[in-house]
Structure I
Amino acid sequence: MKFKLKSGEEIFFEDEGQGVPILFLTGFGGNTEIWSGQVNFFLQRGYRVIRLDYLNHGQSDRVDYDLQIGDLADEVLQLADYLQLKEPIGIGNSMGTAVLLNILHLRGWDFLSKAIFVDQSPKMLNDDEWPLGFKNLTVANFDEVMNEPIVRPAYKRIDEFVFKNSKEVDQAHPFSQPKNRSLVKGHAKKDWRFVLKEATKPVLFIMGEKSPFFNAEKAGILKDLNANIKVDIMKNVGHIPMAEDPAEFNQLVLRFL
């Protein structure tokens, strides 16, 4: 389905089922089908499943201006208001975590019932006080690291069903890393820890033990930000746990919910 934004562009979304809504947000370059290993599992358990493609992603419109995280958050909020979502469960992978945290900054924690952030740090830049940043990214090497192509986010082979569905969308609607470089750079400069410190709802971070981007051994520091935060490490997966091991990921999320 397509939803027309206030700006006139259209974004693609899927809205299936009834019951408590789960809003799934993808990472940089992703599309709705990266969550296809979750759809039937949660539909069968009485949840309503909502997925979307941001502008410049998946089956949504392409624009010729630079997008920022705030633009993506606004797209999601427009759709959420249109669908009249009431306290959905929010699940964001990678950059989708930043989009969700931006939404919480704008609307407050009453917007969600629970939040799940998948293999993403709230602060991408490493420094003396924060060791859970992206790779070895610092202020000093920012442009060098962020201009590198983003490849091989997974540790093991993506689930065949998920891979097939996501690949079909990618082939029909290619994503351009170079044209969206400013989006990921803007994402990398954000520090959303202040939003987590204000959390009044249950929060779960699911980190990939073999993530090429974040050091799961350092993930315990997330719990220091707020007593509502729980951290789980998924074994033998990388940056997209929900696609690498859907069965284990789904059970982990269900137990939290």
Structure II
Amino acid sequence: MPGAEKGRYSVGSIENAFAVLEFILKKQTDVSAIEIHARTGIPKSTLHKLLQTLRDLGYIDQNETTNLYYATMKPLQLGYYCLNRRKFLSVFYPYVLMYLRRFRCAVSLSAFSHDDVVIAYSAIGGTSAVVDSNSIIGQTSSVYASSSGRVLLANRTDAEVREILAAIPLTPFTESTPRDTEDIIASLDRVRRQGWCRLDGERYYGFSTIAFPLHDITGVTVGTLDLAMPTQEFDRIITPEVIAEITDTLSRVQLSCN
């Protein structure tokens, strides 16, 4: 961001361009040049050139009536290639369909991006499923209160987990949401032993979720396949035998490193 100490090899104009684009994208409403200037601190003459360039490149457009700026669909189009990096969606999507038809519950793919869990695909089956903004493609799941997030944390050292959790508020979603870093770390031992993670009511009242790890050919965990359904149905449908079957099936599906 402008005003921050720049790294040795940073290019100010590129930093400014991304600062403008990210602000417009995250704002989710039309925004004025004055507001962008106030938020970023970029000089008005420079900002005008950046806005014109981003518009010429097709990343933003301008309402001719209000002169306000808004993001186009181009960032979303490019985002698909990020979601499908190394054919992530192409490789794992068929299993979403298979389990969606079989269990008629919420099924999603989560991709790991550094210390974030990003929804890469989400589908709903049946009538009693959770539907909210956290199910939208591109959204970031809670790293401490989601089964996919616990799988990510389980692939980090305890010291790394403490560092990750220290940077975010441990906001409780239900009375079952853990509020203490050490409690979360203690829960990771079981995830590491069994390889998958089930949570009951930590994110949504009355719902259980289970996340199965997805790997590349080197064995690195790159994301999870997630199932969610009412807790009262979970044990009847997702039996230990079913869990073993899904784990075995997904262990045979590996993402290319190319």
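Readers should treat all values here as calculations from the given coordinates under stated rules, not as data from a laboratory. This structure is a prediction, so every number in the text was calculated from the model and none was measured. Cβ atoms are built from the backbone, for glycine too; each structure is taken alone.
Each of I, II could give distance in nm of label points 7 Å out along Cα→Cβ at positions 38 and 70, but the derived value 2.7 comes from I.
Taking relative contact order in percent (Cα under 8 Å, 6 or more apart) as the criterion, the top-ranked structure out of I, II is I, with the highest value.
Using the calculated result -9000 for helix-only ellipticity at 222 nm (-39500 (n - 2.57) for each DSSP H run of 4 or more, over all residues; to 500), pick out the matching structure from I, II. The value was obtained from structure I. If distance in nm of label points 7 Å out along Cα→Cβ at positions 22 and 78 is calculated from each of I, II, which structure is the one that comes out at 2.7? Corresponding structure: I. Computing Rg and Dmax of the Cα atoms in Å across structures I, II gives 16.8, 49 for structure I.
A value of 42, 37, 23 for Cα extents along the principal axes in Å, for residues 86-173 alone, calculated from one of I, II, originates in structure I.
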